[in-house]
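Each in C-alpha cells, the structures are laid out below.
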Structure I
Amino acid sequence: MILPLYRGATRLLSPFVQVFLGRRRAHGKESADRFPERMGLASAERPAGPVVWLHAASVGEAISLLPLIEAIGEGWPGVTQMLTTGTVTSAEMMGRRLPRTAIHQFVPVDLPKYVQRFLAHWRPGLAIWAESEIWPNLLTATQDSGCALALVNGRMSPRSFARWRLFPGTARRLFGAFDAVFGQTEDDTERLRVLGAAAASCVGNLKFAAPPLPADAAALAELAAAIGPRPAWMAASTHPGEDASAGRVHRRLRGDIPGLLTLVAPRHASRGDEAEAELAGLGLAVRRRSRGELPEAGTDVYLCDTMGEMGAFYRAVPVVAMGKSWIGQGGQNPLEPARLGCAVLFGPYMDNFRVMAERMVAAGAAARFADEEGLVCALAGMLGALDRCRKMADAGAAFAVAEAGSVARVVDGLAPLLDRLEGGR
C-alpha cells in the first residue's frame, strides 16, 4: 500500500520538485552544465555491451567504491562501469579520480518519469548501490527492468531500522529486491536480514580499503616548506561550530606550544567566509587556501577551504582531529588521515563510524576526547610528545592495511552476477 501511495505522491509533486531543483541550481547546489541529468537525460552516449551501474550518495561513499570499480575493471574488462552520485562535490571529485574508462552521471531525482528516462538510456545489467541510499521508485523500476541488484557496504542504523519496521511490507519489497547484500558490520547485516534481505552477509567495510587520498607533489612541497618546523595540527572536515572551537583550542595551546599552527578544513569549502569571520573574531591571524595564500610566520590558522586537497593537508600535519565528532554529530572517516601517517583524534559523536572508531581506539590507532577541553589536553599530549604521536600514526597505518581485504570479499560475492552479465553480452 505504501509504495503505490509514494509513486502517486511523487507524480503529483513533480512540478514542485522541479521548482525546488531550480532553486538548488540557482544556489550552486546543482550542476548548471549537467542539470538535465537530474531529470534522467543522459549527457553521454551508452557504450555497446553490458553496463554495470554503481551508485553512491556523496563523496565518502563514492571514494569507498573506487577500489571496487578498479577490481571490476580488471576482472571483467568487457563491461562498462557508470557511477552516479547526487552532489556537485562528489561529481567534481569523481571527475578527477574515476578511471578513464568509467562514466559519471548525476543520479536522477526519484520521480517515475525521470527514472524511466535514465533506465531506458543506460539499460544496466547490474546495479550496485552503496550503504543506505534507498530510493523506492528508482529501486523498484530497476528491478522491474530485469537488472540484477546488489547492495554493498550496507549500513542500517538503529534509528533507521526502527523507522523501516513501521512498514514491514514495504521494507520486504525494497530490501528483498537485492540479489546480493553485503553489510558493513554484523549488526548492520542482521538488521538488513530482518527487513527482508534474507541472503545478507557481512564482509566488512569498503571504506577500510579506499585508496589513499592523492596529493599534488608540487603543492604539497610548497605547503610543507611554508609550515616548516612549526608544530601543527588540523581540524578536518569541520561542521558549523567546530571552526570556532578549533580557534579557541589554538588560543589555549599557543602559550605552551610556541609557533603552533592550526589548520582548519571545513567539510564544505563554501563555508570559508563564515569560518574566516569566526576565527578572525577570536583575534586570530588567518590565511586562506582559496585565495592562493600560504601560512606565514605570524599565521595562527590556515583555513583550508578548497576542494580535492585533503591528501596534501593530511600529509602536512602529524595530528588530525576529525570534524563532525565533537559538536556536529556522526563523525567523518578517521581512516583517511590514518592511511597518510597522521595520529587521529575524534570526539564522542562518531555514530557513522562507530565500529571503525571503537576498533581503532582498541588498536591504539586513534584516541577519543570528550569535548573541547579534552581536545586541548589530547593535542598538548600529542604535540608535546611526537614519539607518542608517531606510535599512534604507525598503528593507524597498520590497522588500515590489515582491514583492506573487504574489497576482495565483495568482489567474490559479486562474481556470479558479473560473470552472468559479461557472458550474456
Structure II
Amino acid sequence: MRGLLVRYGLAMTSVMLVAFLVPLGLLARSLAAERALTGARQDAQQVAMFTGVVAQDPSRLQATLLAVNGGARRTSVFLPDGSVVGSPASRTPAVDLATLGRALTARADGGVEVLLPVGGPAGTAVVRTFVPDALLTAGVMRAWSVLALVGVVLLVVTAFAGDRIAARLSRSVRDLADVAERLGSGDLGARVAPSGPAEIVSVGAVLNGLGDRVAGLLADERELVADLSHRLRTPITALRLDVDLLADPAERAQVGAHVDGLVAAVDTVIHAARTHDPRLPAACDAAEVVRARATFWGVLAVHQGRPLTVDVPPGPTPVDVGAAELGAALDVLVDNVLRHTPTGTALALTVHRGPGVVVVAVADAGPGLADGALTQRGRSGTGSTGLGVDVARRTAERAGGRLEVGPGLEGRGARFALVLPSALTHS
C-alpha cells in the first residue's frame, strides 16, 4: 500500500510536470529565437538610417556597419549598383525579393537572414542581417536544464512527502489489521488507538466497539454457563444421597463412580467458564479412547439388546485432539443412537487410518436421518436441542478436521465420522 501510494503520487506529479515544463521549454526556445531576431532587426534599422545617404557620406555607413558587426550577427548592404558594403555575403533569392520593397525574414544556410529594403534616388538598397543558428538557440539548453532540475526536485519532494504520508496511512491500516487479527485469535482485550484520516479513525472506533461487544457477549455467556453449572449442584447432591441408600454395595459403588464423573464434568465446565483459558495443543490415541468408551457404553447396549461392534486398528492411532474432547464427542454420538433408534438396533464404533487423517466413526442400522441439517446447532429433527452433534462437529473443526454424515450399517441408518488430522503428520 505504501509503495502504491508513492507511485501514484509520482505518476500524478509526472503528468503535471509534462503539462507545464514542456510548454515552458518550448516557450524558452521561442523567446531565444525572438530575442535574436529582434536584435537583428534593430541592427538592420540602424544601418538603414545611413544607407540612403551613402553617396554623400559613405564613412557614416561604414562606421555604423563596423559597430553592428562587432557581435555574432553579420550585417551587409546590397546597393542598387550591385555592390555589397559591410560583411561579405552572397546575394540570395530573398534579397531579390526584398528589392521589390518588402521587408522579410527568410531561412538561409546556417541561420536566418533579416532583410530590410531602403529606397533612394539611385534605387532600392537592401540591408541584410544574418543571425546564425547558435544565436537563435542561445540560452535554450541552460533554460531546459533549469526546468529539468526543477522537475527532478519536484519528483524527489513528491516521493519524500508521499512516502511520509503513505507511511502514516499504512501504519494506521496496519494497526487496524493487527488488532483485528488479535481479536480473531481470541485476544478480546486488543484495542487500537485510532489515527490517520477520519475514515480510518471511524473504522478503528467501530473495531474497538466490536471488541467490547464481543467481550461482553462472551462474558455473559460464560456467566450463564457457570450459573447453570452451579444449579446442577443441587440435583447432583440429591442423586448422591439416593446412591448412598442403595443396598447393593457393588451397585452403589458403580453408580457412585458415575456420579463422581458427573461432578468432575460439572467442575470442568465451571472452571472453563470462569477462567476461559486458551486451549493448549493436545493429542491422544484414538483407538484407546474408542475402546474405553465402547466398554462404558457396552453395558447399556447389552441391556437394550443392541449388537455392538468395535473395530480399531492395532497399535497407537494418535490424533490432534485431547482424550477428554474426543471421548465427549463420541459420547454424544453414541447417546444419539441409543436415544433415537429402536431398541435392538445394531451399533458400530470404528477407527481407521487414511492419508494423513484418522477417521473415528459411529454408525447404526436404524431408520436414518429425517433432517439433513442435523449437524447445525439447534437443529435435531427429533425435538431435542441438536447441541450434541454440534459438539462433535466443533471438536473436529477445532482440530483442523471435519464431521461427515452418511449412510450407516448395511446402507441403513446413519454414520457420523470424525475426520481428524493424524498427529504423526506433525511429528
Structure III
Amino acid sequence: MNWLSTLCVVVVLWACDSTPARAQLAGHGGPVRAIAISRDGNSALSGSFDTSAIRWSLKTESAEQILRFHSDAVNAVVFLKDGRMATAGADARIAIWTPGREQPDRVFEGHQAPIVALAVSPDGTKLATASWDHHVGIWSLADGTSQMLKGHTQNVNGVAFSADAQSLISVGYDRELRIWPIVAGEPRVVAFPSPLNVVAVAADSEIVTGGSDGKIRFLTSAGDETGEVQAGSAPIVALAISTDGALVVATGIDGGVFVIDRKARSIVQSLTAQGAPVWSVAFLPDNATLLTGGADGRIRRWNARTGDSIDPPLRAAQGDPLAVYAGDRGAEVFRACVACHTLSAEEPQRAGPTLGGLYGRRIASLPGYRFSAALTRMDIIWTPETVARLFELGPNAYTPGTKMPEQRIGSVEDRKALTDFLGRATSGRR
C-alpha cells in the first residue's frame, strides 16, 4: 500500500463564483500536489487535493483561471507545447484544457485507479501517465488513443520521457525503474532496495529518481547507476531539474527541500523546512527560481542558488482573515472552514466557494461549479436551521452523496454560534 493512499481529499459542498481571483498564490483549499511552469515562465499551473487546478499569472501574482472538473484530488498537471494544459487525478481521468475555457476540450479515460503523474513527450504529441492500477499509459494528444504498458506489480508513482523520445521511464512502489522502448521491445528493469516515488530526465538523458529511503539516485539513459545523494531520511515526494541541468531539487514528506548540484552529486542548499509535506516543486526558466507547493495550500518562491525565500506573493495572505472577528465564538468554530471558504465574494477567492449570501440559497444552485448528481436532486435551502442540521447529523447523513469530509459539531451552543456568525459575516454585517 502506498503511503499516499492514506490521505483524505478536501472537497467542497457549496457552489462558487468562477470569477478569477487575485489569490496571491494561496488560493487552494488543500495541499498543492502538483506544479507546472509554462515554457515562457509567465504562468504556473497547480493541482490540489481540493479537486481543483489553478492557472496563475506569475507577472500579476493572481489566479487567472480555476479549473473545476475532477471529482477527486488533482495529482498531476502539465503545460502542453501548444499552450494548452492537462490535468489528471484520483478520479482516473485526464482533462485537456484551453486557457480561458470553463470546461475541458477533451477527457481521456482508461485507467482504473488514481493517476499520480503526467509527462509530455519532447515532440508534444503524446502524454504519459502513471497510475495506481499498476499501468503506464501513453496517450495520443491528437485523437486520445492509448496504449497501456503492463509490468509493474504495484502502484506506478512516476513517469518521464527520455530526452530523445525513444523511451519512457516509469518508477513504482514495487521498487522498480522500467525503461520502456516507445516503438517495440521489452523494457529494461532496474531493481532498487526501496519503493520509488518520482522520476525526472535531464536534457542530456540522465535519469534521476527518488524514493522512500530519502535517496536521490542517478542513472544513465540505459539504466546504469552512476551515483546517489542522501537527501534526508524521509520519503522523497517531488523532484525537478533546472532547464540548464545544473541543479536537482528534491522535496520530502517531512517538509525538507534539498538543492543538489547534479555534477558534484552534493547538496548545496537545504531550504527552510515547512514542518509538513512539500508535495510539489518546479523550476522557472531562469534556472534559479523555484516554486514549491505545501500542505498548507500555499505556493512559495525560493532562490535555489542562495536558499533564500522570495515570497512577495504571499504577503497579502499572511494575515488572519478572521482577525476582525476576534472574540467571536462563531468565528472560532468557523476557523476549520476558512482554508476553503471566504465569507464574501469581494475577498480573494480560495479554491472552495465563497459563502457570501449563503442564507436563502438553494443547494447546488450557483453556476460555474460541477456538482454531484446527488446534490442537484436535493431541495435544501441554506438557512441557520439547515446549516445547523448539516453539522448535527454530519454531511454523509444530511446530504447523501456529498464528498464533503465527514464532520459534526456536537454542541448545540457551538452550532448556534456558527449559524449566527454566518448570518452576520456572509451578509456583510459584523
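The numbers here are math on the coordinates, done by the rules we state, and not lab data. Quick caveat, the model's predicted, so the values are computed rather than measured. Cβ atoms are built from the backbone, for glycine too; each structure is taken alone.
Summary of values
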{"quantity": "Given -14000 for helix-only ellipticity at 222 nm (-39500 (n - 2.57) for each DSSP H run of 4 or more, over all residues; to 500), calculated: source structure among I, II, III", "calculated": "I"}
{"quantity": "Which of I, II, III leads on Cα Rg over 2.2 N^0.38 Å, for residues 236-323 alone, largest value", "calculated": "II"}
{"quantity": "Label whose coordinates, when FRET efficiency 1/(1 + (r/R0)^6) of positions 28 and 364 (r between Cβ atoms, R0 = 35 Å, to 0.05) is calculated, return 0.95 (choices I, II, III)", "calculated": "III"}
